[in-house]
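Engineer: Right after this note come the structures.
Quick note: the coordinates plus some simple rules give every number you see, no bench work behind them. On a predicted model such as this, the values are computed, not experimentally measured, just so you know.
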Structure P
Amino acid sequence: MVACRTAMVHETPRHWEKTVPSFAHSIGLLATACLALLPLDAVAADSFYKAKTIIFIIGSAPGGGYDTYSRLLANHIGEHLEGRPRVIPQNMPGAGSIRAANYLYNSARKDGTAIGMLDEAIYLNQILGTQELKADATKFNWIGRILANSAILFARREARVQKIEDVFDKELIVSTSGTASKLNWTVLKNALGMKFTLIQGYQGTSDSMLAMQRGEVDALSMEWSILRITGEPLIRDQKINLLLQTGAQKEPDLSQIPRMIDLGRNEDERKLLEFFSLPSLIGRSVLAPPGLRPERVAELRRAFMATMQDPLFLGDLKRAKLEISPLPGEELQAVVAREGTFPASLIERARRAADMTTDRQ
């Protein structure tokens, strides 16, 4: 391109008065020649998304943190892609995001017009050998993380359990609408002998919250960034008790609430619980199917990080009183790759604790 610009400068002055039409024609030919010199991928990247629609798959039901963050991002990321495509969110709940993961991995278009957000435990399910999962998380193209996540287990005030230590002696009926929550409470039940009774079938956090308010369940978990806003009246009026944090690190404003890791009574138990705390690093992340062209992945990652700095996006977050802790796609891809390097003995213990004792796929 530098050579093309030099040629234009040298040709312009000569016989200007007599040659304007022919000069304009020459410029047109020269511009065409310059475009021909560009890599085809660069030209395609500039025009690919024009007049296209991106489907944003949300691996959960409407309501709750995954849906909230996905829709906020979908409202803005198209403005940062060349061609400004429409981005349409589409909920695809089922099996704790496994349905959506299988769709994105095996059926969705692999051209950059399908992206999504899955349950943070999707890779943990793969490591544990979940039979229903037909995807390899390391082969997804990870676009970027919006928020590292620590979910909070909380119970209605009328429950027999008032603090997490009570669950060693008293039953706690918990709704588990997500994969990560089901794994966490199953492990605490099996490995530590805690008296959790797990109820499945409620579609997402909103349904689980209604079930708790009706007294059908005692407790559920929700990411703190959402609960501290939507549940603020419940916390303020002491209608719920905060019991446990699932993240690898404590939330700054919840220093008095123990982590799941803190329940370990010896080194072996702590290592096991650390293993199940790892999904918090993935948190609310965006990914695309495998097989995308590298320049498309780079464009999506660039647009994601630009959205994280977009004043309009940040304004929407502020109005919703939501937080972000972004991580670029390249770094997120490395995090996912690192999470696969665990000793076979630890994985086998984790599978037993999570009730995954059938033959692995």
Structure Q
Amino acid sequence: MDVLSDVLRTVRLTGAVFFPMDVSSPWVDEVPAATEFASILLPGAQHVVSYHIVRQGTCWAALRGLPAVRLEAGDVLVIPHGDAYMMASAPDLRSDLPPDAVLEFFRMMATGSAPFSVTEGGGGAERAQVICGFLGCDVRPFNPVLEALPRVLYLRQQNGTSADDRLTQLVEFALAESRDRQSGTRCVLLHLSELLFIEVVRRYLASLTRRHTGWLAGLRDPIVGRALTLLHSRPTYEWSLERLAKEIGVSRSSLAERFNELTGQPPMRYLTRWRIQLACRLLCDDAAKVSAVALDVGYRSEAAFSRAFKALMGTSPATWRQRRQTGSSRENRVQKARPSA
């Protein structure tokens, strides 16, 4: 059971925007919080992850209010949780561009009216190329990958490794696809962005030490990793802490302590959250009966499922689906108004 693939498959990647940015000093871009532009750039996405790959040259980046970090060719910047951030040719630069102008740029990118390659800056000697990507995904009710990532990731180039080779090949493929704009470009870019994001997560996972905690660190732990594999491979099984510990071959107390230490929650709480995430995916099918969904995610009765669903989501499964249908109808109207690739 590949737990990471299982999670990424279930959290419904919903769209992607990808473009290169050629810059010359002095230059600075301040990007607002994702909540301000998500509905513009990727309508229908619950959440937007921003990532940037420095292809050539150097630049500086930071979350708003935090010290800037220097990035070099091959380095990757990821903003998993939608914080406001800046990128610039120098650490102390600030933008005087009004917020509305930034949002207007995102509108142009979303409609395809912006040029493929963005050029900006003062024309100075210091030049760089940064690949900018934005990926939409589900974050509610439970996205353990995002929960495990810090507010900002600075991932350094790993010279001569196969991981860098894969990342380079994916970037070149995505650039060519964005530039050529053939039939199916949106679908191709979505899958390429997914692959790029997975490579970034892999690089972060490889950088973790034994001192790190979190869901991704749990994947590498012999006890927690085995527990996660069992829960994801058989989410409908009538698990209890005792049964899970017995199958792993450890005591209940050892499993509970280690699982909570790394993931921040007890195993059975994790299982409930994951079942509800699976249920939300199934409820996207308007023809699926709530009672059938309850059985499909491991609940013996619709009443028990509805109680668990409402405790986590704050509403009943039927009401949640109705609200989602309303949102999907609005998204479809927006998509029809946008030019096709």
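Engineer: Out of P, Q, choose the structure whose coordinates give helix-only ellipticity at 222 nm (-39500 (n - 2.57) for each DSSP H run of 4 or more, over all residues; to 500) equal to -13000 when calculated.
Structural biologist: Working: P: -13000; Q: -15500.
Checking each candidate, the match is P.
Engineer: Among the shown structures P, Q, from which was the value 5, 19, 23, 16, 11, 10, 8, 6, 3, 1 of P(r) over Cα pairs in 5 Å bins from 0, in percent, for residues 169-216 alone calculated? Provide the component values of the computation, followed by the final result.
Structural biologist: Working: P: 5, 23, 28, 23, 15, 5, 0; Q: 5, 19, 23, 16, 11, 10, 8, 6, 3, 1.
Of the options listed, only Q reproduces it.
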